[in-house]
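Take a look at the structures listed below.
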Structure 1
């Protein structure tokens, strides 16, 4: 089945805010299940999927720091939020019969296993979905950067960024009706234009490893499988 895929081994980045559903906080089980159904469809095609989930639905360290609090402590709290989200994903995937494991960049053996590249490769090769939690394990780095880092470490064919819009625009399409959508764009152009689809460190990492970043709309049901096959509506960031 994998022969019909354009991207066989991918890292899927999902924002924490996407897990809130219609609510303004926390984890909506129906939303998580819907996302996992799309992931299951992709796996049924033969894809190898790793996942990084943000923590913004529970806590954002940057927001706390903006109020004058300690940035390092805030980021540590945000890392813990990503672990909670990863566990929620693991439960939903397990309920669908998809074997999965949470590997955390922060050591918490009573809750999940510690991350190492060797362990992640071993689980991936055994057919498990690997959920990477705890960001990079360091403050001042976003989960976008963590996703790019894990994509590099796992030698992924692409980094998939699931967002609230159907690609990358020259400006926020919800605020600027004249915003232009890109079908393709280079990593360097994203950086030069200051487009905020991912932070600069994440884009730079992907560029250095020659990993394309594919940006698509999370709410497009079945969209993940289409993107894996090189179909559907998205923006592909590639080249220098």
Structure 2
């Protein structure tokens, strides 16, 4: 893969990852979203699904690039794809905060138009007791929020300047959080749907395959290292 096509591919990835959000905006602007039997539930599942699928694509980059040297440049898109996964995860969380919790969005917007920035915090504090109660009694919210916090840590530390400041090894250790974040996200999905609903099975299978590929690669690397050590000893 020649370096000159990397900028073109980055633009293409941006467009592809932004397409679901653009579609959601179109549904809202056209009035089609309002015709849905439960618009808030639709937005919740839509943003959550895309957060998981884009996160899985991000996790797939490393094993896919190892298949052939020609795909080695794929690693340059991992940060970009990961940030889009965080974007949809944040939209998913925002759906709960601003639409499910009872947050008075019209009053907040009116306050902003009047120049009162503090209205955002005021409205948040009004619904915080309800949100805190949900967090304490609903385990799917607990694991979902934990997954989002992990993705936040990865997003904040994704710039090259932060990598240099942290050091490669420390940065790499932190970014292993992407795996528990993915598992917690899928656990959030399973615990959120009704018993018997198998919608999360696809993402669960996909993540299991990606993790298995990681284990197989690790095992093969160990075998190659031992064989090299034996040859040197001989």
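Just so it is clear, none of the values below were taken in a lab; they were calculated from the coordinates. On a predicted model such as this, the values are computed, not experimentally measured, just so you know. Cβ atoms are built from the backbone, for glycine too; each structure is taken alone.
Looking at mean projected area of the Cα convex hull in nm², for residues 88-167 alone, point out which structure of 1, 2 has the largest value.
For this comparison of mean projected area of the Cα convex hull in nm², for residues 88-167 alone, the top structure is 2.
To test your reading of the models, identify which of 1, 2 gives 124 for volume of the Cα convex hull per residue in Å³ when calculated.
Among 1, 2, the structure yielding 124 for volume of the Cα convex hull per residue in Å³ is 1.
Match the computed value -26000 of helix-only ellipticity at 222 nm (-39500 (n - 2.57) for each DSSP H run of 4 or more, over all residues; to 500) to one of the structures 1, 2, and report its label.
Among 1, 2, the structure yielding -26000 for helix-only ellipticity at 222 nm (-39500 (n - 2.57) for each DSSP H run of 4 or more, over all residues; to 500) is 2.
If FRET efficiency 1/(1 + (r/R0)^6) of positions 72 and 176 (r between Cβ atoms, R0 = 35 Å, to 0.05) is calculated from each of 1, 2, which structure is the one that comes out at 0.50?
Attributed to the structure labelled 1.
Taking P(r) over Cα pairs in 5 Å bins from 0, in percent, for residues 40-95 alone from the coordinates of each of 1, 2, which one would give 5, 21, 24, 17, 13, 9, 7, 4, 1?
The correct label is 2.
One of 1, 2 was used to compute relative contact order in percent (Cα under 8 Å, 6 or more apart), and the result was 22. Which label is that?
The read-out was computed on structure 1.
So if we calculate distance in nm of label points 7 Å out along Cα→Cβ at positions 160 and 216 for every structure here (1, 2), which label has the highest result? Provide the component values of the computation, followed by the final result.
Details: 1: 0.5; 2: 3.4.
Across 1, 2, distance in nm of label points 7 Å out along Cα→Cβ at positions 160 and 216 peaks for 2.
The value 35, 16, 12 for semi-axes √(5λ) of the Cα gyration tensor in Å, for residues 16-119 alone was derived from one model only; which of 1, 2 is it?
2
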